Structure P
Amino acid sequence: MTQITSSFYAYLSRLRWIKRWGLKRNACDENVMEHSWEVSVIAHTLALIKNRYYHGTLDANAIATAALYHDITEVITGDLPTPIKYHSPEISAAYKRIEHQAEIELLALLPIELQADFAALIDHETMQPEHVQIIKAADKISAYLKCQSELKAGNLEFETAAAQLASAISALEQPEVVFFMKAFAPSCGLTLDGLMKTN
């Protein structure tokens, strides 16, 4: 077999250098790589909650894997802050086109034999709608938890974003999201000492 070379993972490794929340002063910086991990574990948990408590039939492992790749295009586009991304319908539509082109270009870096496998994880147009719904909810929850940690650090820069995200999460009306927010989110604000006292 001919030796195959690809720069796909070289691109992925650079997710750690892409900072999120670029328009805000951060008490603790967050990069896209760590955010992707958090979204993945939250999405996995949401899928399991839906299956166990609300008669869902989701593939939680497939959702967790897709969530790991949900912001992969940002190695090309960078992280465009939400207020800019949704500033106007024109900007939002233009960004979606750029994002989709970035997906195509990243997939093209892979060996042909692997492209279909990764397309199911990276190309949002071919992903199952239920998977996309769970990942988007997890993305919002991750952002909300980040805002809460910044507020706890005394950084009021995140006050409006926290309120907007709380409202957006509530509007999802997904029972698995309500479950997660009641069962798991509150303890995320505890200190290590506080966590150990709850065990």
Structure Q
Amino acid sequence: MIAYVKGIIEDIAEDNVVVDVGGVGMNVKISADTAARLPGVGQLVKLYTYTSVREDAFWLYGFLSRNDLEIFKKCITVSGIGPKGALSILSVLDADSLRFAILSGDAKAIAKAPGVGTKTAERLILELKGKLAVDDAMISREAAAYGADTAVMADTPQKQEAVAALVSLGYGQAESLKAVNAIGSIEDMDSGAILKAALKHLF
């Protein structure tokens, strides 16, 4: 209904931003991740929006990119996940990280969202994994680099061992792989050195 709102930020809260659009203050629901990435009060912002209309409420949900909006819209197609639940998930995982978690089957990472249990996270993965094509332009760069069948793998034995070690320490598969891949050149590093470097990215 409303594709986007563009105006001056009047107020920012953890889950809501007020945008002055031509003298009208628009309340827009946002995730904590979006709130952290917004420009400051008094600055111009453009938010891509999803409109939720119910008998007793009319809400706008806003996102800084179409990428964020599209994964939100996919989340709310899953049984048991409404706009509030989808925002909760996107508050702990940005859009790329969520796609990566879905592709790698990392229910633990998704279940960190308040109000989202393991069963809901597993259902999200089950229902959306087949809908996220690796060649889709909006897919996580990390996942696209490895392909659908190898999204949970690293590209060298040392990296694979480091990822396995991180998972054994309690980190999720997706965040472990992301931390390992964030390291620069590893030509002269064994798995132990990679593990130590990856832990620095996680702390």
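Quick note: the coordinates plus some simple rules give every number you see, no bench work behind them. The structure presented is a predicted model; accordingly, all values stated were derived computationally and were not measured. Cβ atoms are built from the backbone, for glycine too; each structure is taken alone.
With FRET efficiency 1/(1 + (r/R0)^6) of positions 115 and 171 (r between Cβ atoms, R0 = 25 Å, to 0.05) computed per structure, which member of P, Q shows the largest figure?
Numbers: P: 0.10; Q: 0.70.
Going through P, Q one by one, FRET efficiency 1/(1 + (r/R0)^6) of positions 115 and 171 (r between Cβ atoms, R0 = 25 Å, to 0.05) peaks for structure Q.
Quick check: -12500 is what I get for helix-only ellipticity at 222 nm (-39500 (n - 2.57) for each DSSP H run of 4 or more, over all residues; to 500), calculated from one of P, Q. Which structure matches? Don't jump to the answer; show the numbers that get you there.
Working: P: -20000; Q: -12500.
Source structure for this number: Q.
Once relative contact order in percent (Cα under 8 Å, 6 or more apart) is calculated for every structure in P, Q, which label goes with the largest value? Kindly include the intermediate steps, with their values, before the conclusion.
Values: P: 24; Q: 13.
Evaluating relative contact order in percent (Cα under 8 Å, 6 or more apart) on every structure, the highest lands on P.
Quick one: Cα Rg over 2.2 N^0.38 Å came out at 1.13 when computed from one of P, Q, so which one is it? Could you put the intermediate results ahead of the total?
Working: P: 1.09; Q: 1.13.
Of the structures listed, the value fits Q.
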